[in-house]
Structures are given as structure tokens and as C-alpha cells.
Structure 1
Amino acid sequence: MSGGSRDWVAAPGRPLRGRIRVPGDKSISHRAVMLGALAEGTTEIHGFLEGEDTRATAAIFEQLGVRIEAPADTDRVVHGVGLHGLRGSGQPLDCGNAGTGMRLLAGVLSGQAFDSALIGDASLSKRPMRRVTEPLALMGARIETGVQGVPPLRIRGGQSLRGIDYALPVASAQVKSALLLAGLYARGPTTIREPHPTRDYTERMLTAFGWPIEYGPGHARLNGGHRLRATRIDVPADFSSAAFFLVAASVVPGSELHIDAVGMNPRRTGLLRALQLMGADIREENPREQGGEPVADLVVRHAALHGIEIPEALVPDMIDEFPALFIAAACADGRTVVRGAAELRVKESDRIATMAAGLRALGVVIEETPDGAVIDGRAGSEVLFDAGGIESHGDHRIAMSFAIAAQLARGEVRIRDTANVATSFPGFEVLAARAGMALQAVSP
């Protein structure tokens, strides 16, 4: 667990008002450091997420011989060593809690001349890795996993990689990205096909670093043998972090909140579209492009939500936002049905089971299904949630979601094991309190 043990006590606060900016996008911050390290020249990153996950990725590249400076908070200067300039480390490379970091690094390290070992914290050490190691093996990589395909990953250097044409059995931006990064080192073309389109951060950033790549919704193709050229990356605010405030301001009466410069990658904003289908009042202002990514300011006002059947087409574009969506559904009028989200079972926790247990503890009627849930909204109840205690199981998104629920509770809600929030959203408590939520950290 990162940062030692810690609980939150949350309770009804005031309407969410004002203007906020959430931290930089985690996915883009990871990729900016990785490609900056493998590029020729010096890459400047502005808006870098100062979270434990992204810092772990930067520390790994420093361990592999890349000089990375931090001239100011949220800024990084990466002195690239080129595609073949990394140096092996005699020590394991610790990804902390970062599943993105570990999976993408597996692709990069498969093409190196040296052996390496990727390890993680207790949570990451339970997460499945075969779906990335097996297709990498088809490219010629040699990777050993722990029992049942979990970390640590032991990667043999000096392998000759070859491009493959691979259809992902399950849509995953992380697996796609790992294969594309391995493809930088492979002979011939690497083509990835997806059953549903996923986030295209890696494809966009490879383009920004000058690597030729063809891509569109559901497919990507590149050839090895090119070079990455250093560039400047401006990281937009993380939509997944903004999501908690979108839901909170939607469900807390009297709220009107402005959230600045949010990344609006269409493969990331499924929650926005789902909330709007439920009746949310969220407006996009000042749309623009920043660092190759679409960005907008979001204005969200309290609105009466109604339950819906979440369109399965939206599921891949909101997979990280489902804990917050479950809270919105519990506040809605009527029933919300989620299907096609089995991926939630293998996140930092089993998010379907963990959210269901927490919502039941607060008085919500919810039925788990193998790939989703049926949630009966409590709109019209005098109080939407009971007071009580919640187990977050060290899952940052679970913890932040129940902090929202507590704003509409009968009394205090104690959320246990919240230290891992720092992996993705450092300073959440301070920003939440500034916006109007009642939340404080306490010792367990």
C-alpha cells in the first residue's frame, strides 16, 4: 500500500461551486515519460501528474540510465537516450500500483538487449498479466510470470522481435499499447485489431514523437525501424479525475462547478455521455487541442438523474469511471443496468463486488451480475445513503466514489484504506474540500 494506512471520514458538505483544475492525465503522463526516454533529444513535459504511479514510471527510466529533471511541480525534462540507449539494472524495476506502467514497460523491455524484472505492490501483484505476455511471446519475447500469470515479470533480453497481426480477444488499451511499443523494436509491421475501439493515447503520442503509424477506431499499424524525436508535451487534466466532480456536482443539490482544461479524448469520455443520457446538465466550453489531445472546460450543474440501461458501446470508453457511475445510479430515479463490464472484476479490486458491498452497506439495493450490476436508484428518499463504514480494499477509485456518496448520507461515512488515492489523484482531499465536500483523513 502506498503512503501507509489511512482512512477518510466523509459527511454531507455544501453544494459544489467555483472553478477547479484536476491533476494531469495519468495515461498521458506515463506515455510522455516513456517515449521521451526513448526519443532522441530533450522532451519537455508540462502538466505531468505528480502521482505515485507516474513517479514510479519516471523512477524506472532513471534506473535504466535516463536523466529526468523536475524543474518545477508538474514539469519534467526528459533527456532521451534513443531507442537502443537504455542500460540494464541489476535491481528489480518497481512499478508500485501502476498496472499501466507495468504492461507498457513489458512491451518496451521485450525489445532490449538486457534482462529485467518488473515488480509491484501487493495490489498490482495480484493483477493478470498473461493477456499482455502471451501476445508479446508471439512477437518473440521471453517473459516469465508468477504463478497464475501475475507479477513479477522476468523479461529476457536479446530477443529478436517480429511484427504480428493480432486480434485482441478483449479490448484493452494497455495491451494494445504494450504490443505497439514492442513493435518499435520488431522486424516488419505490427497490426493490432480490437473488438471495440479503446483509447488511442499511444497512437497519438507516437505521432507527436514523429513515428509513422496508421490508426483509427479499433485498429492500429506501425513498422519498426524508425526513430522517435523529442518534443514538448502539454498534459491535459485527467478526465478520470474530473469524473468524480462531474458526478458529485450532478447529484448534490445547488451545485455549479467549472472544471478547466479536461482531456476529452473520445475513447475516454463514455461517462460523460452516460451521465447526459441520465439527464445530467454538463456543458463543454472552449474546445481546443492541447498536446495533440482534444481539451475542453466543463460546466456541471445539479440535475435530476434517471436510471437507464448503459449502452454497451459506451463501456470500453468509461471502464475506469464505473465506480463513480454506480454512485450516480444510486442517486437516480429508477433502475440502472450495467452489462458488458466484466473487465471491472480484474482492476485494482473486483470493482463490481467492492462497489456492491459498499452500496449495500449504505442502504442501496444492488444486484451483482457476472459482467455488471442492476442498481435501484434512491431518488425521492429522504436521505439517499445511510451512514456507515466502507471497505475500499486499497482501490483509489472506490474510495473517491464513496466520498461522493457521503455528501448525501444521513451522517458520517468512514472509508477505509484510502492511501492509494495518491497513486492517481494527489491532493484529492484538499481539492474536494475547496469545492464544497466534507472530507478529512484520519488514522485507522
Structure 2
Amino acid sequence: MDEYGNSGEGRATRRDEAVRAAVEQGLLGPDSPIVGLLDVTGIRESAAELRAAFAEVTAPGTPVLHAFAVKATPLVPVLRLLREEGIGAEVASPGELALARAAGLSPAQTVLDSPAKTPAELREALALGIAVNADNPQELDRIDGLVRSAVSRSPLGIRVNPQVGGGSIGATSTATATSKFGVALRDEGAREWVMRAYLDRPWLSRLHAHTGSQGIPLPLMAQGVAETYALAEEINRRIGRPQIDTIDIGGGLPVNFASDVTAPTYAEYARALREAVPGLFDGRYGLVTEFGRSLLAKHGTIVARVEYAKSAGGRAVAVTHAGVQVATRTVYVPGSWPLRITAYDGKGRPKSGPEVVQDVAGPACFAGDLLAEGRALPLLDQGDYAAALDTGAYYFAHHYAYNSLARPGIYGFVPAHAGGVRFATVRDPQTLSSIVAESGGAHAGALTTLHAPGSR
């Protein structure tokens, strides 16, 4: 049982019921061989756990914004659900901002972070009053010009890189010595530049850092926050007043992909922060968090029909409709991003029987398109289903259009009052006409009209 009652066993039960109901209700079948399923109950529980964890450690009345990292699951209905649960949005592109606005997120609930903001993107954010964290000196120069030309209600800050080191996955470690993000505090002259930036700009009121995501241990995350807090304290002392009033600690809580248990929990992280940085929670600073994967990962499942069952070299191979197009990281970097696979029979019921070492392959035309290699599972037969678990973040909403494979439909589910399962469409399955349109179908003859001089 999770600390706030979100039981891994309960999640597994809801998931099993949803897979069976998806088959019974026709969401899964020969003509719809892959879907994404979102556990709405689990999402609500995680949002409540996040809010409760930080409420436990912060002084009463402390302003706290939990801004969901939209990149993790960029789906408007998900953002609307989280908004209903008291969660805002952290956006990193014009597209993500558009999604947040479509979901009804207010500027006060939105934070813009990106290492490559354009002038137009900054101008829009400042006009709307959205919080902005400047990534580097050149971006701050742009903001200077915009602030001089028009009044803005946007809370503004600087993103710093505390350079405390990386975790077990380099690609998700953002506080390394050479990270592309933020102002590298330990570089020569950088700390003094940050100090001067705040001294010269009384409208800079926030400080932001993000140590990393999956693969970052809690002590390293806490160290990154502690370094950021110490810098805020130093700046305010030097200025002689509490100019920095809010610290954005980023997100990055890692997810346990080995079982249904949630570990670490938000409560464990919040308490580790309180122990490492007690002054952060005494009410002098507002807080912003930017969790993504940890809010959604365990509440999503990709389910794919086994189109064919075969063998090669003495090993069983289940050829499914889920592969690199929905699980890109797992296929290309399986050592860092392994997924649990569960077997279901043709009626969507958990499959039992002796475990057999087998490969679970995807539909793309290259040999490495494998969801799992040499995995011990009940033998998957033609017409069965393979489910990739913990895929609610950075999986089914991040389609990779290899072989022009269609984006699967995504459906949220809750238990029905009279038994069974209720579904709601989150995203429709992609149509073939949409694939053609996205691939330049409206411009089919465009290249045939171009001729180099003298070529005809």
C-alpha cells in the first residue's frame, strides 16, 4: 500500500478489468490492435498525494504551485483532469502552451521553461502574464527589451545549473558540468553574473533549477535544491531584501518500473527536502514544482494484439502492434528504459500457465524493434494481447512515425458504479487520411514542378 492509500495492487486490479472491458467493448480487437489506457482513478490519487506531501512540510499559507510537465503526457484531457485536481502546467514550447490553454489552464497556473525560446514566444508569455524562467544571459537580454517596451505581470526568474552531477541515465541528467540547461553556476564568473543580474533587475523574483529525471537518486535531487536555495539566500542577503520570493525546484522524481509499487513517494521526497533544506519550507519562499513522469507513468498501459506467434532459433517470438512507434526509448535504449510486459488472452483476461522465455516484438521493419527480449512470460499466442505497463508518461502520447504507423487511440477509464468499466476517448485513433495529410499529401505534385535551369 502506498503512503496515502494508492495501492499498487489496486492499480493492477483496475488495469486487468480495463483490458478485459476494452476487448468486450470493442476498443481492442482484430481491427483495433493497439490502444493506450489511462487509469483516471490513479491519476487523481497521484495528484492528491503530491499536494498532500508538500502540504505536510510547508508552513501554513505558503504559496505552492505544482505545475505538471506537459512534455510527459501532452494530451488536453489529461491537462484538464489535472487542472481539476489542483495541478498547473509547465510548458516548454509554443505547442505545449497551446495545449495548456486549450485545457483551460490560467496564466497564473502556467510556467514557461525552454532552452530555446523565440522572441515571439517570450512576447506571448509576457503579454499573458505567464511565469518565465530565463535559461541564459542572451535570453535575459531579450526579456530586458520586452520588459522595457511593455508592462508585464509575469513572474520572472533565471534557471541555474548547480552542476552537482548526473545519475544513471545521462540523457535525463540536467545538472552535469556540461548540461545544456541553465546558467552553469560553477563556471568561472557565472555565480557573480547571476548575482549582478538580480541586483540590476528588481523585477527578477524567482530562481529555478532542475537536477534531472529518471535515474537521479533522491540525495542528488535534494543537493541540487539545496544549492539553489543557498544561492537565493545569498542573493537576497546581498540585495538587502527578499527580492527572490519563489524557488522553482523542478521535478524529476524517478519512477519504479520494476513493479506496481510507487517508490519513491512524493512524501519521501518532500521529507528528504525538509531534512536537507529546512529553510525552504519556513514560509519565506513560495514553491513551484514541475513533476511529470511520476504523476502519470504508473497510470498508463499500452495494450497490443499478438498478430502472429512464431519461433526463431528456438525462441518464441510474439509479433505485436506495439513497438518503436510507441516505446521509442525502450526499443533504442532497453537497458535504461525496460518495461514490464503482462500477457492477456484473447478475451483480455490475465494469462496463466508456465512461463516461456520469448521476445515481444513490434511491427516496425527493423530487427531491433522489440518491447522485450528474452522475457519469461506465459506463452503469447496469436490473438492474445501483450500489455506494456507504466507507460502513462513519455510513451503512448509521444508517437514516432516509423513505417507511417498510425497513432493509437487513447482511452481513460474508471470502474463503473454497477460493475464493469466506463471509458472516455482521450485521443481518437489516427486515420490513414491523416497520415497522408501529415506526409505532404496536399502537395503531392510540388516537386515535379521544380526544374533546375537547363534541365528540360
Structure 3
Amino acid sequence: MAHLASDRRDQAVRAALEQGLLTEADPVVALLDIAGVRASAAALRTAFEEITDAPVLHAFAVKAAPLVPVLRLLDSEGVGAEVASPGELALALAAGVRPERIVLDSPAKTRAELTGALDLGIAVNADNLQELDRIDALVGSGAGRASGPGGSQLGLRVNAQVGAGAIGALSTATATSKFGVALRDEGARERVVRAYLDRPWLTRLHTHSGSQGLGLELMTQGVRAVYELAEEINAAAGRQQIDTVDIGGGLPVNFASDEETPTFADYARALRDTVPALFDGRYGLVTEFGRSLLAKHGTVLTRVEYTKTTGGRPIAVTHAGVQVATRTVYDPASWPLRIVAYDAKGAPRTGDDVVQDVAGPACFAGDLLAEARALPLLEPGDVIAALDTGAYYFSSHYAYNSLARPGIHGFHADPGGVRFATVRAPQTIAGIVAEAGGDRPDALL
């Protein structure tokens, strides 16, 4: 029986070849393990149920996989949506996520976005004090029903400035981060407290310290800082004005093995140990996990088209590169991917390991999925699998060289076989032309 994620993956690779998902016409395909996604959602719910009896809204960070069927799957597992653009909001609504289970975060919301969110009753986290002024005007004009029954729950994002993790570009709690109100800047804390006292409808506090590369210690320090601020504001107000703390997401993913570490339970326990009073039932919680829910359950498959040797090193040229693994190609030290080799029928490749490069199809030398990687020597017709690619990889296409977006297929694997469900069809050449202004070739003449 295919119980383990690795067993399900191997079974799905064979089936993808047998059922014609990976072909010469479609030489890249993405697979998503539905059972794995459901298990991660269940693990997240259970982890927080074990540390608090208060209401918890788990809102999936849509940017990690902006795909309507994925959002629908997560919604069926009790996970709502955190959106950061009109497009992401439209995807969440198309997936059937109810407005009260959607949170809007963005550092650059327009008046129109804010008005639309308030009218729908979506929770909004303002990024800065200027945005609060905009919301003041909208609330004063009667837009939406702020903090009332069925209305938008409103909060403010603060930057706890607890420091950077291993990947600076993903660290959002640094001294100069573009996100939120920096709590340690001179006079900022007092301004935040005053902003709440002046707005009785402001009932949430939000923080998010970063994602991949951030350790549990920094993550929990950020949450502790926002809890302490909530207590200070409530004391100044003489009542529990802040009733919900949005702790963001950011749980890092282990890209080195099949092991899922740290777990949601690890993080929940660390939070309880660091900020025990946050979980005494007085505060509702919101989480905004993305990568940690999906990354381990995605696999990108591609065919090896050619092999060569250059400078004494073998190179396998494939069809998957920067268009699906943009971060890996441009920053391989921060975003290494595991590569598994299969033969042309989908059986795991055997043989002695040989140090070789796995290259993509794009027209620049750095388009490498893996460099100097020890793998069984690859041959034309073999299949390579890029693992842990369920978040930010195949769903966030980079159209270098007008390479087509791959098809994405969810799968169920059991002893009876593998059943695929198309999440997104592969992009056609006609679609590429249409997106490139193909219907108006004379526009510039």
C-alpha cells in the first residue's frame, strides 16, 4: 500500500507517464499529492487545538499557490485564505471561500481595494498609519460595517523588528523592513497605542516576521512582542479592545529530505512556551501559513532531452528550469531543490552516482536546477523530478523565452492505482501568442 509520501510520489510518476501526462508536446508537468495536502491541513488544525480553546482562523497565503482548486481543497479542510491583491481575492472568492474566512494584507492597498473589502466584510490588516487614515474616511462614510456583526474585522500590522533570518529578502521583521509599523522606532509605539485608542473599531493586531530561513526562536519573539503590545493597548483602553492576534505564517520547510520539520506542532508548542498568556482563551488567533502547507506535496517532472559532457562534467538538458524554479535558478544557495531520477518508464534510476548538472531550457548559462549534483548518470529519455515544489514553484510561472506554463494535476494514489485531476491545463502555443498581443500585431505601426 502507498502510505508514505515517497511511495505515493513514485506511484504517481509512473502513472503520469503511463497516462500520457508527460509527453514530447508537454515535457514539463506538475503533480500535487492531495492526501499530503489534506494531512498538512489536519496537522495545522490539530496543533493549535492542542494549545488554545479560543477561535482560530487558519488562512492560507494564496501567493504560495494561486490556484482555485487548491484554495477550494484547503477550504474544505477548514483553511481560509490570506490575500494580498485584487487578483488573489478574486481567486479566493471563485474557490467559494466565505468573506469572513478571508484576510486582506498588502502594503499598497488602494482606496478601491479597501472599499471593496469593507463592502464584502473581509478582515483587513492595515499596513501603516496613513492607511488607517484612509480607513477612517471610509468608515466615516459608511462603507462596510467595520467590526460589527458580519462586518470587516480591522487591524494594524506592526513590525516587531526582532531581526533577520537566513534569507534577507524574506525577513520582514528587520530594522528597515517595508512592512508594518516599526515598533522600535522612536515614538512609534506610542503612536500605535494612540491610533487604537482613537479607533474603537480597531480590534486586531497583526505581525509576520518572515518565512523560509527564519527559526522558531525569532518567530516566537515576534509573536511575543505583538502580544505585549496588545496587552498594553487593552490596559490603556480599560477594556479588551484587541480581541484577535494575527500571528502570520512563515514556518520554514525542510528542503533537504522527505522529513517534515519543523512541524506545526513544534511551532505551536514553542509559542505556548514563549507566550503562554496568549493562549489562555482571551484572544482569538489568525494564522497565515503558505509554503509549509503545500511545499512537500508538489513535484515537477520533466524529460531529459539531451546529455553532454563539458569540461569533464556531464550535463543533462531538461525542459524545467527558470520558468518553474525561478528562485532556485537565481539564488541556488538559498533555494536548493532535491532531484530524483527515474527512467523513461518511471522506475527509479539505478547505478552509481555521478556528479553532473541538471540544466533547464532557458537561454542563459545559469539556468540550472542542480549544479554538481551526485545522481545516477542521466540519459536522454529519462525523467527527473524536482521535489518539494508545491508552493511558489509551478504555480508562479516566469515566462522567460516564452516557455509554456506546465499543466498541474492533483493525484490520489492507492492500491487500486492513481487518479489524476487537472488543476490547470498546460498552456498552449496559441495562448502564449494571445498573451503577447497576438490579436493586435499592427498596434505599433
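Read-outs: derived from the displayed coordinates by stated rules, not from any lab. As the structure is a computational prediction, the values presented were derived from the model and not from experiment. Cβ atoms are built from the backbone, for glycine too; each structure is taken alone.
If you line up 1, 2, 3 by FRET efficiency 1/(1 + (r/R0)^6) of positions 106 and 186 (r between Cβ atoms, R0 = 25 Å, to 0.05), the top spot, with the largest value, goes to 1. For the structures shown (1, 2, 3), mean projected area of the Cα convex hull in nm² is largest in 2.
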